[in-house]
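Derivation of every value follows stated rules applied to the coordinates shown; laboratory data play no part. Note that the structure is a prediction, hence the values are computed from the model and not measured. Cβ atoms are built from the backbone, for glycine too; each structure is taken alone.
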Structure 1
Amino acid sequence: MTKTDWRIGVAGLGTVGAGLLNFLSERPDFAPAGGRASVTGVSARSRSRPRPFDISNLPWFDDPVALAASPDNDLFVELIGGSDGPAKAAVEAALNLGKPVVTANKALIAEHGAELAALAEAKGAPLLFEAAVMGGTPAVKMVREALVGDEVKSVAGILNGTCNYILTEMEAGGRAFADVLAEAQRLGYAEADPTMDVGGFDAAHKISILAALAFGCAPHYAAAEIEGIDQVALLDIQLAKDLGYKIKLIASADRSPEGVLVRVHPSLVAQNHPLAQAGGALNALFIESARVGRIFVQGPGAGSGPTAAAVAADIADVMTGAQRPVFQKPATTLSPFTPVDPAKSMSRAYLRFLVKDEPGVIAAVSETLAEAGVSIESFLQKPVENAEGVPIVLTTHAVAESVLTTAIDRIAGLPAVLERPRLLRIARI
C-alpha cells in the first residue's frame, strides 16, 4: 500500500532550511502522486537564534544524529553542511535504519559519496542530492536520469555563484577583487570566510559529483585540480576584454581513453559564448554526449527558494516511490576514475608578462616561447596607466601544460621580466 503521510526531520535551519519549512507549511500536499508531508522534528546549532519562521511548535533535537534516528520521522533531510562531523554521522544514522535521506551537502557527497551510496543501497534507502549542484537548476537529475541512455563525454560550466558575481562586478565596475569580495560579503553572497567559494573548492565538490554521475564512477574529489579566483587581477580582466574574452571560473570534467580530468580554473571565455553571458550569481552548464550532442542549462545556483525547491523535488521522488542507484550505476560496481595527468592536457592559453620598457624584451620573450615549443596565436601590448612596467599579453595555440610551465619558468628568469608571468587557460567549451 502506498504511504500517504510522510513525517520529515530537518537538520539545519539556515537559508535553505528556512525555505524548505516555509514551502512545506504552504504546500504539504505538493507531491505529484498525492500524500502529505509534514515536519515532525528539527535540529540546528542554536535554538534561540532569530529566524523568519516559528519553530516553537516543532519538536527540537539538540543532536542531529538523534533526529535522524528518531522513530517520529520517516525521511531525514540534512542541510547542515560539511563533509564530516554531525552531517555525516546523521546521514549514516538515518541510512542504517533504512530511512530515506535528502541532502544539499555537496562536500559530503563529493568526499564520501561512494561509501554512503553503498550503505544506502544495502539498506534499500534512497539517498538524493539534487540541491547539492546548481541549487534549483536540475543538473543532477539531467545527468543521472535524462541522459542514462547516452554516453556523456564532458560536463563544464559555472558552478559557483559567488565567484561569478565577483568576476562580473570586477569587469562591470572596474574594481579590484578585494573591494568586490567585501561587497559580496555585505550583501550575503559570500561567507565571512569565503575560502570555499573563492578558492574553487565549492565548485570542485560540485564538478566531482557531476563527473561521478556522468561517467558511472565513484566521486574522486581528491583528484580534482583546483585554482580559485583570488589571484585574478583587474588588469587581466581588462586585457582579456580587449582580446574579446571574459574571465569565468570554469569547472570541467572530461573523459578520454586515458581517464578523466576534473579541473576548476579561472578561464577565458569568448564574449559571445553562452557562459560569458551568464552574469551575476547565475550558474550555467554545458553537457556534451555522444547521441544527444550539446545541452546547455542555466539558472540560479543558490538561494532559499531555488535550493529549497530542489530539496522538495527530491522529497517528492521519495514520496512517489522513485528509486534508482545513487549514482549512475550500483554502488558495488563503482570504482574511482583514473585521473589524467594535467601536465599532459592540451589547451590554448593566455599569458601576461609585466616587463621593463626597453628594447629587445618582446624578442626575448618570443624566442623563449619558440624554443620551448609554444606557438603564439595573438599578441597585445598595451601600456597601463600607473603600472610598474608594460604588460604584454599573448594567446597561444593549443599546447601541453607541461610545455607551458617550462616556458613560463624560463621567461620568469629573464632580466627584463618584473614578476612571474600570469597563466590563464582559454576554455575549450
Structure 2
Amino acid sequence: MKVIKNYLYNVGYQVLAIIVPLITSAYVSRVLRPAGVGANSFTNSIIQYFILFASMGIGYYGNRQIAYVRENREKMAKTFWEIQIVKTIMTLVSCIAFVVFMIFYTRQANYMWAQSINLIAVAFDISWFYEGIENFKVTVLKNSFVKIVSMIAIFVFIKNPSDVTLYIIVLAISTLLGNLTLWPNIRRDLPKVNYRMLNPWPHFLPMIELFVPQIAIQVYVQLNRTMLGVMVNETAAGFYQYSDSLVKMTLALVTATGTVMLPHVANAFSKGNMNQVNAMLYKSFDFVSSMAYPMMFGLAAVSLTLAPKYYGPGYGPVGKAMMIESFVILMIGWSNVLGVQYLLPIHKQREFTISVTLGAFVNVILNVPLIYLWGLNGAMVATSISELSVTAYQLFAVRHLLNFKDLFHGSWKYFISSFLMFIVVFWMNRNLRDTWLMMFVEILGGVLIYGVLVIVLRAPIVAQAKMLIRNRFSK
C-alpha cells in the first residue's frame, strides 16, 4: 500500500506541476501571444543546458543511493551531505559558466538573466532525498502550495504582451521557493554529522555515469526547441513547447511510477532479492501499458480540436503536432519502466546510457532534414522515432533478464481496446459540434469504451484491481 500511496502522491504533484502551467497557459497564450510564448520557450531551452550541468545526474543517483542506506540514519545523513556538497559546487561552476556565456550572447539578455533564477534554484533542490526515503507527502504538499501561489501571481501580474520578463521571473521564483520549502524538514529527518568526516568525491564518478544519459535525454528534450528557434522561428519553438506540455501532462500519470518504484526496487536489489525485483517489474510494466495505450490513442483522437480551442486563435499547428507526438506516451512509458525502474536500480547504467545516447543521436540526425522539410511536424516525427529507438534498445538489453511473454502478456488487449476507442472518439471529434461540452462527452465516452473493453477481454489490470480492492477491504 505504501507504493500505491506514494504513486498517488507523486502522480498528484506531477499532474499539478503540469496542470498549473496549462491553466495559466490558456491565459498567457492570449496575453503574451505566440511571439512572447516563443521567446520564453527558446530562452528556457538555453538555460536548461546550464541546469543540466549543475544537476549532474543527481536526481537518479541521489534517489538510489539514499534508498540503499535509508535503514542506517547516520550513513544516510553522511550520504546526503556528501551528494549535496557536490551539487552545490557544480551549481556554482555552472553559474560562472552562464556569466561567461552572457558576455558573448547578447540576444534577449533580459529574458536570459530572468531565466538564470532557475539555475540558482537547482542548488536547493533536495527532492531526490525524500524520493529515496519514499516520503512523497512532504514534497507534494509543499510544492503544490507554491505552484498554486505562482498560478495566482500570473493572473494578477501578467497583463500585456510586454510582460514576458515578469512571466519568466514568476515561474522561476516559484521553482526556487518550492525547493526552499523542503529544507526546514532536513533538521528533523537527518541526524547531525561531523562535517570533517565527509568525503564527497567518491560520489563524483558515479554521478558522471548518470550525467551522460541525462545529457542525451536533454538533447532531444531541449534541442528540438533550440533548433526550431534557430531553423524556423521562435514561434515554432513555442508551438513545440505547448504541444509537449499537453503530452507531458498525460505522461505524468504514467511516468510517476518511475520515481516511486526506483527506490523500492533499489532497496529490494540491495538485499539480493532479484525474484521480487522482476515480479515488481512485470506488474509495473503491465500497469503502465494499461494507462499508456488509452492515453496515447485518446489524446491523438481529440488533439486537432483541443489545441486551438484551449490555446486560442493562432495556435492551430499545435494540434497536428500533438497528434504526432502522442506516440511517445507509450514509448516513454515503457522506457521509464525498463530504464528508470529496472536498469538503474540493478546497476545497469551502461545499458541505460547507451539507450538514451542512441535516442539523442537519432534525434539530432533526423532533426536537421525533417525540420527543414516539415518544420514543427518534422521535429515531432524526429522525437517520436528517437523515443522508439530508446525503447527498442532497452528491450534488447533486458532480453536475457526478463521473460518477454510475461512482460507483454496483456499488451494486445490494451492495444485493441484503445484502438477501437480511438476510432469512435476520433469520428465524434471530427463530425460533432466543436464545443467544450462535446469535448467532455468525447473524453468520457472514450474512458467508458476502453473500460468496458478491458473488462470484456479480461486484461491483467482487471485482476490486479480486484486483488487490490479485496486486500483493502479485508483489513
Structure 3
Amino acid sequence: MSKVLFVYAKGGPPLGYALSRVAARSAVHLLALSALPPSVAASADRLCASVLIPSEPERHDLVSLIVSRAQEVGADAVVTFSEYAVVAVAEACEKLGLAGAGNSCALARDKRMMRRTWQDQGISQPRFRPVATEQDLHDAAATLRFPLLLKAAWSAGSTAHRTIRCAGEVRAAWERAREVMAESAQLGYAELHVAGAGADFIVEEIVPGTATEWFDQEGWGDYVSVEGVVVDGDFRPVCLSGRMPTVEPFTERAGITPAALPHDAQRRIVALARDAVDALGLRNCGTHTEIKLGADGRMWVIETAARFGGAMTVPQIEEVFGLDLIGMLTDHLLGRPVSWPAEARTPQEAHGAAGSLVVLAVDGAGDAWPDRRIWDFPTVHDNVPLSAGSRLSVVAENSLPDGTLVPVYDPAAGANTMAALCLLSATDPETVIRDFRTLVDALPKVLPHGTTEAQS
C-alpha cells in the first residue's frame, strides 16, 4: 500500500476533513507541527499508521526533519495544506526526489518576491514597496498614493494588516503590525521554516474595488479567488469562490462557492489567474489566487498561494462540484492518473451552493457589537431564520467551545479574533449571501449576554 507523510500545521482546510481524504487513498503517517485539535485527536489515531509530534529541538531544521521522517516511514509522497509549512515541504520533496510544489515555492509564499516576479512579468497588481524598517515604511509612504495597506510578507488570514491613510499614521501602523506578528507566532500562526520571517513586510496602494459592475446581486465583496491546481507545471483552474465584503481593514468574513459571475467575467478572471500562477513556476500543488475587481473591467492580482484555499473552501468545492481536491492531489502525487477539470467549473454546473462564515464581533457595517456575547451554536441554529432548504452547521475544529466569550474584534489581528466558523449549504449562491446577511445581523441579538462591558 502507498504511504503518505502528512505534515500538519495550523491553517488550511480542517485537519479532520483533510486527513480522512488522504487516508482514503493511502496509509498516512502524520507529522504534527502544531497541536492536534481536540476534536480530531481520537480520529487521527484511528486514521493514521503513526503520529509523530516532534520536540522543539527537532523542529529547528524543519526540512531535515521532514526528509528523515519521510525516509523512516518509506513515504511515496509528502503533503501539507498549511500555508506555514508549504516551503519546508516543497524543499523536502526536492531532496527526496518526490513530486511537490518545486524549488520556486517561496515565490508563492513571500509576498515581496511574489510581487517582484509579477512586476517583472507586467502582471496587473497594486503598486507596492517591500519594507523592513519603520524608515522604509516612511520612505514608501512618500512615493505611493494613500490610502495604503501594510501587510506582513509571510502572513495569512489577513493577520497584521494595517490601513494607513496619511503619513501621521505610519509609526502606529508599523508598531502594531509587528506586535501582532509576534502575538500570532505565539498562537502558532507563523512561518515555520524561514527564520525571522515575521519581520518582513510590504506596503501597497489600496486599489478602488467594486462589486456592483461584476455581480447582479448586492452583498458580494469586490474580490474573488480562483481555486486550482498545478499538475507537472500546468495550471488547471477548478472554480471561482466569491466573498462578502471584508471587515476593516481586509479581514475575510465569508467565502461562497461558486461565485455568481457571468461566463465572460469568469473567463477573464481565470486568464489573469493563469498568468499569475504561471509566472511563479510551480510544479505540483494546489493553488489559491485572489483577484481584486475594479470598475470598467479592471482587475489586480492580490496574491497566490501554493496550496488550496483555507477554511472550508475545499469542502465547499466537494459539496458543490463533487470534486475531492485533496484526494485528487494525493493520487497525483502518488503517480496515479487523475481526471482534472478541463476548465474552471461554472455556476451553471454547480449543485446548489455552500459558504463559510467567520463569526466576528462586528455587525454588517463592520462596527463592533454594543456589548459582549457568549458563543453558543445551538442558540444560533434554533433562533436565526434561514431560507427554505438552507442548512447551517458549525465547524467544531475551527470554533471556540459553546459557552465561550466572543473575542473583541481587533482589526490588526484579523481572523485571530474569530469566535467560530459556520458552514451553510443552500440552493444557490444568492441564497447563501442572503442567509449570511441575516445571520450577521442576528448574532449580536440572539447570542446570550456575556458582560455589560462595551467593546472599544
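Assuming 21.0, 62 is Rg and Dmax of the Cα atoms in Å as calculated from a single structure, say which of 1, 2, 3 it is. Going label by label, the one that fits is 3. Structures 1, 2, 3 were compared on distance in nm of label points 7 Å out along Cα→Cβ at positions 35 and 419, and the highest value belongs to 1.
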